[in-house]
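Please find the structures below.
Readers should treat all values here as calculations from the given coordinates under stated rules, not as data from a laboratory. Quick caveat, the model's predicted, so the values are computed rather than measured. Cβ atoms are built from the backbone, for glycine too; each structure is taken alone.
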Structure I
Amino acid sequence: MKEYFNYYWIRFTASREADTEAGEVSATTVVMAAALIALAIAVGATITSRVKDKANTLNLG
């Protein structure tokens, strides 16, 4: 998994450097940004779900 992340990070940074030279946003940059945003949303939803499930199992009285 780490190799995939490193590969995509290198592609993302290379695309970003090329974009600054050209002054435009490439399709690769848009796709990578969308993938990272989707990953962040998925991780946030998973953490929220687990915390909520754990809170519902607490016996408060």
Structure II
Amino acid sequence: MHEPRYDLRQEKNGTWTVLDVITRLPAASDGRDLTGLDRNDARDIADALNRDDRAGRKSPLV
């Protein structure tokens, strides 16, 4: 089974970050880190990134 590349991390201020589990850094979209998100948005983005990664597609989000 393919391990998800993207996960969520809750920050101390209560916001969420989409985390690249390989680099342990925030994922980025259009040159901006995917940080400061609410949980639902972060989960939706991580799910989309993981779908593209599993399918071997370059995601338009990163």
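When Rg and Dmax of the Cα atoms in Å is computed for each of I, II, which one produces 11.0, 34?
II
Given structures I, II, which gives the highest value for distance in nm of label points 7 Å out along Cα→Cβ at positions 2 and 34?
Checked I, II; max of distance in nm of label points 7 Å out along Cα→Cβ at positions 2 and 34 sits with I.
Same structure, new question: I have -29500 for helix-only ellipticity at 222 nm (-39500 (n - 2.57) for each DSSP H run of 4 or more, over all residues; to 500), calculated from one of the structures I, II. Which structure is it?
Of the structures listed, the value fits I.
To test your reading of the models, identify which of I, II gives 1.0 for distance in nm of label points 7 Å out along Cα→Cβ at positions 26 and 42 when calculated.
II
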